[in-house]
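Nothing in this text is a laboratory measurement; each read-out follows from the coordinates by a stated rule. Since the structure is predicted, the reported quantities are computational estimates derived from the model, not experimental observations. Cβ atoms are built from the backbone, for glycine too; each structure is taken alone.
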Structure P
């Protein structure tokens, strides 16, 4: 919603249709979809230099804040101070996700066919919460819409597809080099970079998909941080500006808490670089290819199905996150209250989140 308000309506960098198409492309690619969308918009406006600058500007505030949050939590734990003050923030984040899904649905769902794609996507994503369900549903929704709507699309002149393989070659080179270097040197910062680079290369969807993967690897398997530390970081990602993928910065920083403040800052940096770079390389590869593909009637016909499936995935994520909260009255009331505030007022989101944090501190 913020991208539509700022980049489409206010700045007019692109049309709403172009933005939705870029979002659909980013949903199909591995990596953080919101960050990839920003990168793709920057690439469209000013080429690769602006794309790297857009990535840096977009990720820097969250990286700095989450690094210092990790340092602060490490400090609080040494002072035996409870982290329960974050308990209102999680339910608020779910409410924001629900409200965002509703806003997207109003824009992309127009007929019975779109509703069908959305409902199928919600049910399947909820019943089978696998990271690979995201590309399966999006590709399936696009294929079905293309088949049903192909004849309604206008023919356009198109040339031969030109694919540039350099970004993919570079992506593979970095992955292999980091894995070999980390294995030989046993350096924790290098191994952290490789871990997050690998996860950033394989995760489809938003931060809700990344969170359980990082939990399993860094909490349950490697024991780099505790469950309470991880959940605190997850809650804090809802406060800081930027993508939910900033949880990687927090995990990387906490993974090097034994190395002091300098080590934590280094851990946050390598984790951030590792999680965001693969998606950037994928955008550099796919964006020119996508621009050519849009001239094909079948591709244009698929967009409604892709939009509906993407919206369904967001709704399913909100339902999955809300379900464990239904056994406790406090988070249910928090979700309901946040939805009412979002629906009937114009209070900025950061004020709502900070209000929940302050409430947690006092109660």
Structure Q
């Protein structure tokens, strides 16, 4: 994984200047452009077509329905939109790029996927690619208000050849675990570089303790620029009651939290695997990338207090979760070099030290016991 100092030489350019606060320790925020195009279905352009060519093939009159974003516009839940991004890209040989939603995007249940011209995969840009980038946006729980410049996803870069970072060895991994550098518990991992995470459904065993949130079916739209929404207008609190378990309904969206405090040391980045049938038929994360420094205590050089917040949907059938159950895996990889700035200590970081925390658009909840 390339560090922030190497991102711009790797080739982000050119439609508008990159703002300093777009650059994260191991990624770059991408910004919505001037128009959104409603589409009837998600799609990939395929090797022979550009994105706009594919849209024209599917609907010759699609441009008539474009939505201007410069003064703000509503993207309705249950609809799918394709939006050109302000950033184009020029990847030199030996560099690939990968995208994922930003943390707030996932916590608002907004499905986003990066699309490139002639792509056969979402969220991936092949080496040597030059051209426009697009984002597919599908709000699922809430309608949202966005504008030109709104940041919903981020891009990170990886070398495919040349001088790659040293692999994580078994000895390295054992040290990270036993020294508490990546988790506050005595974590056990059978696979090098893969940290299992478990769910907290006990609320420390206190009756009526808050253990999660469930999105309301009918709520007002959310302006992504606001920071003062009352959580109770949009979310139903889930409390511990008698048993440390929760049945996931396939039609519901949940915000839950890991039992472990987790951390990403400065020389590493990490990614949550969003869906793994070994854990069950549910998805636990949409915004799965953790920059170097997340949850990291610079003073003790150990995991601090930051929990992993989980964006959970069950697939097809109801699913019973129980306290302490393994719900996913955090995959670590070594950075090409230590970033100049770390998440939480050198950047404006909304989720450092987080416990059970909603997206930044909501003020802290005040809930009567």
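Using FRET efficiency 1/(1 + (r/R0)^6) of positions 25 and 257 (r between Cβ atoms, R0 = 25 Å, to 0.05) for the comparison, can you identify which of P, Q gives the largest number? Don't jump to the answer; show the numbers that get you there.
Values: P: 0.10; Q: 0.60.
Looking at the calculated values, the largest one is Q.
Among P, Q, considering only distance in nm of label points 7 Å out along Cα→Cβ at positions 161 and 297, which has the greatest calculated value? Present the calculation step by step, with values, prior to reporting the outcome.
Values: P: 1.8; Q: 4.5.
By distance in nm of label points 7 Å out along Cα→Cβ at positions 161 and 297, the leading structure of P, Q is Q.
Which of the displayed structures (P, Q) returns the greatest value of relative contact order in percent (Cα under 8 Å, 6 or more apart) on calculation? Mind dumping the intermediate values first?
Working: P: 35; Q: 19.
The structure with the largest value is P.
Identify the structure, out of P, Q, from whose coordinates FRET efficiency 1/(1 + (r/R0)^6) of positions 129 and 249 (r between Cβ atoms, R0 = 35 Å, to 0.05) was calculated to give 0.90. Numbers along the way, then the final one.
Details: P: 0.90; Q: 0.30.
Traced to structure P.
Out of P, Q, choose the structure whose coordinates give distance in nm of label points 7 Å out along Cα→Cβ at positions 73 and 233 equal to 0.6 when calculated. Could the numbers behind the result be given before it?
Numbers: P: 0.6; Q: 2.4.
Of the options listed, only P reproduces it.
helix-only ellipticity at 222 nm (-39500 (n - 2.57) for each DSSP H run of 4 or more, over all residues; to 500) computed as -25000: which structure among P, Q?
Details: P: -25000; Q: -1500.
Label of the originating structure: P.
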